[in-house]
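What follows are several structures.
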Structure P
Amino acid sequence: MKNHLITALILLFVFAGCNRNVDIEPEKEKPYVPSERVAGRVAVAYVTYYGTQIPDPSVITHINYAFAELYVVDNVYQGFKLQGNQARFENVVNLKQNYPDLKILLSFSHTVSNSDNKQGGGFSAMSKTEEGRKAFAEDCLEFIHEWNIDGIDIDWEFPGLSWSGHACDPAADVQNHVLLMKQLRETLGSEYLLTYAGYIMDKRAISTGYRYIDIAAVDPYVDFVNLMTYDMDEKPNHHSALRSASAYWDCQRAVNAYIAAGVATEKIVLGIPFYGRRSFSKSPTSVSYKNILKLDKTIYKIDNWDGGASVPYVTTIADNSFYCGYDNSESIAIKGAWALNLGMKGLMYWEYDSDDASGTLRKAIWEAVMKK
C-alpha cells in the first residue's frame, strides 16, 4: 500500500512538471477575406481631404474624394481647387495603380475652406448662366483627364437652401441644378461617371420658390444617386433609422420618395453614417463610430438596440437617457439586405476615417453589398 502511494505521488509530480512546460498558444484570429465582388453593386466611400488614413481598396468599389470648392468672384465663376493638401489627393489616386477597377470621383462642396477663397456665390452663382455651367463642366473634364480619375460627384447641399452661409436663390437654384447636371453629362459624355449627394425628399415648394433637388428632372443625367439617409433627426430620435414613425424621416420614406419620382431602384445607393448624431447645434453635435466605442462604459451603454428602427443607440447610464443613435455591423447588414431586396445598387458611407482601427464598418458595408 505504501509503495503504491509513493508511485502515485511520483507520477503526479511528473505530470504536473510536464504541464508546466507545455505552452498553450491562444487561438489565432482568422484574417479577414473580403467576399467576392458582385458586378454592378457598389460600396462607395467618402474619403475626406482632412482624413489621415489611406483607404483600403479591397472593400471599396468607388471613392468620392471630398472635396473641391468653387472660386466665384462677384458672382462670376473663376475655377475650382481641391480643399486641403494636394498630396493627400495624390495618395488616394495612386491606389488605382494596384487596383485598376477602383473608381475615383471628385466631390464638389458648397462650402469654402481654402484660405485664399471666400464665398462668392458658389453653386448658386455659377449655375445661373450657361457660360458658368459650361466653364465649370469643361474644367471638370480637364481635371479628370489630368488625374486619370473616373468622374464627378456634386454635393450641393442644397439648392434653394443655405445651411452653412453659402449663397442660395430659391427662385432659380433647383432648376439651375438640373441645368448644371445636364451640362456636366453633355461635357463628360458617357465615358465618365456623374453622381450626386441626394437629399431625403423631393423638391419642396416654399413662398419664394423651391428648395432641395428636382429628383425626376436630374435623374436622366446621372449614373446613380448617393442618398444621404443620415442626419434625418437628432436625439432623442434616431438619425438613421430604417423605419421610425417618431423620427422626422427614415430610410424607407427617403427611398420611397425617389421611387415615387420615377428613379429606378438600381440607381439608388443607400447612405450609412459612420458616426452618431446628437444634435445639429449643441456640442458635441456628433460622435464618430471609433469614439463611440471609446466612451466610458461606466457612464454610457453603447449596445442598446431598437428592433423597430433596426439601429443601435447609446444611453447615459445614470438616467437611461438617449445619448445618440448610430450604425453598427448588425444594422448595416439589415439595411444592406433590405436595399438589395429592393434592387438597389449598394451602400455609401460618410466617412472613411470615422471607422475603428479594425475597419469594422467598412468591412460590414462590403459584406452587406456583396452578399449573394
Structure Q
Amino acid sequence: MKRTKTTFLSVLQFCSLVAFLWGTQASGSGLFDRGALLQKAGENAAEIQTALEKTPLSQREGIEFLLAHMPEHDLKSLSADFLLEHVAYAYKAWQESPWKSEVPKDIFLNNILPHVSINEQRDAWRKSFYERFKPLIEGIESPGLAAVRLNQQIYPLLGVKYSTKRKKADQSPFETMESGLASCTGLSILLIDACRAVGIPARFVGTPLWSDNSGNHSWVEVWDDGWHFTGAAEPSGDHLDQAWFIGRAAKADRDSRRHAIYAVSYQSTPQPFPMVWKRGADFVSSVNVTDRYTELGKSLPDGFINMMFRIVDGASGDRCSAPLQLLDDQGDLVFEGASKDERFDSNDHLTVPVKEGATYKLKVPSESGQEIIRTVKAESDGQLVDLKIPTDKQ
C-alpha cells in the first residue's frame, strides 16, 4: 500500500508539473503566463480560457502568441468564437498556400496570424476574406505576385476607392467596404487583411511626416523572400517595390521620430508605432525600417531635380485631371501628360524631372477653351507648382 501511495503521489506531481509547464509555455518571446493574461482579461477571462482550451494542439503556439502580445482592450473584449475562427483560418490559409515552406514560422506568427494591423475596429474578416479572395489567386505560386493580384482586383470588386472624404483614417475593412471610401490608411488595412486571409505575410508601414513636411502616408509590405512594398490600391503593373512615394521615402530620417519610416509588429517591441490619427497611443509596436527605403531612391541625372504639378478646379476646390504641357525656354516640348485628381493620394502629384535652374513654360487648357500659360523656374527638388483653373461660373 505504501508503494502504491508513493506511485500515486508521483503521478499527481507529474500532472501538476505538466499543467504548470503548459500554463507558462514559451510563446514568441518570454514565457506564456496564462494566469497573468486571464487577470488582464478581467470579466472576459472565461472567453480567453475557452479559446485556449478549445484550440487544437497543432495551433496552440499560434493562440498563445496571439494572446501573449494582444493589447489589453482586446483581451477584455474578444470572444472565444472570434479567436478560434481567426486562428483556425490563419493556419488553414498558411498550410494550403504553395509558398508555405518559404514562409518562416516567425513570419507566419507576426504577419499572417494577427487579427489587426493598428487600432482599427476588430472585424471578423478572416473566414469571409478567405472564401472571397482565395479564388482570385488560384494558380499563383509566389506570395508577392499573389499580393499584386489582390491589389489589382479587390478594390474594384468591393467598390472601394481612395478619398479624402472618408469618415475617418483608421477604418476597419468592414467600415471601408460599407462606405466605399478610404484614406491610404484604411486602404492599407484592407489589403493587409486580404493578404493574410489567403496566407500572404503582410504588414502596415508608414511615416508620421515626410521630411519635406508634406504630410503622413501609409502603405503595405508583403513577404516574398524578404519584405517588398506596394501602395494600397496603387498597383504598379505586376511589380512590387515601385510607387510614387519612393523619392520621398528615400529622404526619410531614421533618427527623427517624425520623419522615420516604421513597419508595424504585432509582437511587442520597444518602439511604438506613431499613429498620427491617435496621438499618444502606444499599444501598437513597430520596427524602424527607414534604412531600406533611403537606399531605394531613384537617382536623377546630374543637374536634374523633380518638379511636381497640382491643378485645382476653381469651382469645387478639388484636384482635377487636366492635360498639361511643359516647354523649355526654346519652346521645345519636354513633357506632356495629365495631373492627378482626387482618386489619388493627397500627396501624390504628377512628377517630372527637369533641369535645375532652368525656366519652363507650363500650358494648361481651361474650360473656356483658352490656354493658361505660366512661367515656372526649377529651383528645388520636389517643388510643387499649383495652378487653379477658373470656370465659367466664377
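Values quoted throughout were computed directly from the atomic coordinates according to the rules given, and no laboratory measurement underlies them. All figures in this text were calculated on a predicted structure; none of them were measured in a lab. Cβ atoms are built from the backbone, for glycine too; each structure is taken alone.
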- Message: When Cα extents along the principal axes in Å, for residues 258-321 alone is computed for each of P, Q, which one produces 46, 39, 16?
- Response: Q
- Message: Suppose distance in nm of label points 7 Å out along Cα→Cβ at positions 42 and 202 works out to 3.3; of P, Q, which structure was it derived from?
- Response: Q
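Tell me which structure, out of P, Q, gives 13.6 once mean count of other Cβ atoms within 10 Å over residues 114-121 is calculated. Numbers along the way, then the final one.
On the way: P: 13.6; Q: 21.1.
Answer for the origin of the read-out: P.
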- Comparing relative contact order in percent (Cα under 8 Å, 6 or more apart) across structures P, Q, the largest value goes to P
